[in-house]
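Next up, some structures in structure tokens.
Coordinate-derived values only; no laboratory data. Computed from a predicted model, the values in this text were never measured in an experiment. Cβ atoms are built from the backbone, for glycine too; each structure is taken alone.
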Structure 1
Amino acid sequence: MSEKPEIALQQTSIGQKISDFIALTKPRLASLVVFSSVAGYFMADVTFSLDVFLLLVFGGIFVTGSSNGFNQILEKEQDAVMRRTQNRPLPQNRLSQKEAFIFSLIIGLLGLAMLYAINLTTFILGFSALVSYVIMYTPMKKVSPLAVLVGAFPGSIPPMIGYVAASGHFGLEPGILFAVQFFWQFPHFWAIAWKLHDDYTLAGYKMLPSKEGRTKQSAWQIMFYTALMFPITLLPWAAQMTGTLSVVLSTILNILFFIPAFRLYKTLDMKHATQLMFGSFIYLPILFIVYLIDKI
């Protein structure tokens, strides 16, 4: 531990700093969040506005990056003991917590200002996502498996933000997009938690639905919530947001998504959790693309 300040002194180049600030925002996660907000934008029946679209994209990038930055500030000690995260900028002391805080605050305020420039509702949704992710979800990960439920709320707001940014109002349609992303998060995060359970245990995180960890009970809940995607993904069709093509394609997609969840329940084998985890990463973008194609 005493060597970490020396590491910070050795890595002070501008290029390294920029790289570390970018890493603080978790760009891969941010890109998925922004994609879902863009999908929500195009699901609305409105004329395309380049100004609003750019404010949505960059506002989403900055707000999401800010949330991830504050998350890493609060979890610096936990990140230091997990193999997956111990090389992040804060555990390695390549960035100070003060630097990370100032950076996260600036981009957060900038992102919220962009969302406010679109409309007040978009700003409120973005602010709610940021605060609930940082203040509620982040500390709860060490307290209860219900953290996944709590985290699903801010994690489901992006497509709703996109729709409201385009339409200017909240209603059934953005609520449906919220529901689709909300229920997807349970198999998504639990598959990750199954894969990384040992690492999470080192940090004191309780992420699987069963406190006992990789059990039949956890696998059953993963399978159950994966199965829920069958009816949930039909909601846009039921609300006449999409046509019958989305029914066919989403059903095929859900079958492919359900297979590794079912096999995980039957075998508790790590390889099926891995398949479900990687499948969940591509599931949501493909699903939203299906919706958009059918809408066109």
Structure 2
Amino acid sequence: MRATAAQPTSRGQRISAFLLALWYLLVIVFLFAPIVTSIVYAFNVGTLGKQTSAFTGWTVSWFGAAWANVALRNTIETSLVVAFWSALISVVVGSALGYALVRHPSRVVRAFLTGLTYVLLIVPETVIGVSLLLFYAVTGVPLSLATLVLGITPLAISVTALIVRAGVVTLDRRLDEAAADLGANPWQVLWFVVLPHLVPAVLAGALMSYVFSFDNLVVSSFLTTPEVNTLPVYLYGSLQYGPSPAVYAAAVGVFVFTLILLGIAALFYRLVQRRRAVAPA
């Protein structure tokens, strides 16, 4: 009787596991099919230098054409510079914010900073872009590289803050107390005790903020100019006028670059998790 009663449960679990795996597979295919299509068409010969829906043959010449495109190279350079400054600001401000989210003595301040951090993540980027464009127009501030960096940095700051916050949560406060007992002042405790333990989280936050800033399209589309243009905005604009396969080749390069940075960030995140697992109780 027990074996018979247990059999339907086991069969039901197998069916549930199969359906869950099937649904997961369908979601993965739905998400990655467009990316795979773009990668394949980066090698398409095309017709008369234009991309076509029909695959006309294989070639790698479009990667060289993308590199030879001066305008395209300029947008890549701008994206790299913007992402660098955005990541640098995010590391400084986001790390301090992530630390304050956990260690600030005032509960009210911690709640306020937590709400502000999540607001930066929740507010649609379209709203942020329109608001910034209107603000710069009203105040008479001309659009430039600096205004673009300031526009896309808040989101990167919030991402960095949450990553650093996860690292701060794992810190043992007894280490701070031990350092204080040995005569260290609060700044020495922060510099010699806290920061060394947060290096993996800070580096992971820096890489993630760099990726978010480099790939930003929505806010950048409102704040770019003909002189200051980023790669995502350039690629999106090219799609509206019959793009050449070189655009797809550039998109593949960005995708690979992003994967590499995300992989490095994942390694640092695993270091944080491993440190948390071996932390003394």
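If FRET efficiency 1/(1 + (r/R0)^6) of positions 114 and 138 (r between Cβ atoms, R0 = 30 Å, to 0.05) comes out at 0.50 when worked out from the coordinates, which of 1, 2 was used?
Matching structure: 2.
I have 23.9 for mean count of other Cβ atoms within 10 Å over residues 34-41, calculated from one of the structures 1, 2. Which structure is it?
For mean count of other Cβ atoms within 10 Å over residues 34-41, the value 23.9 is produced by structure 1.
Out of 1, 2, which one gives 2.6 for distance in nm of label points 7 Å out along Cα→Cβ at positions 66 and 226 as computed from the coordinates?
2
One of 1, 2 was used to compute mean count of other Cβ atoms within 10 Å over residues 106-113, and the result was 11.9. Which label is that?
2
Work out the source of -26500 here, i.e. which of 1, 2 gives that when helix-only ellipticity at 222 nm (-39500 (n - 2.57) for each DSSP H run of 4 or more, over all residues; to 500) is computed.
2
Tell me which of 1, 2 gives 24.2, 82 when you compute Rg and Dmax of the Cα atoms in Å.
2
Have a look at 1, 2 and say which one yields 29 for relative contact order in percent (Cα under 8 Å, 6 or more apart), as calculated.
Attributed to the structure labelled 2.
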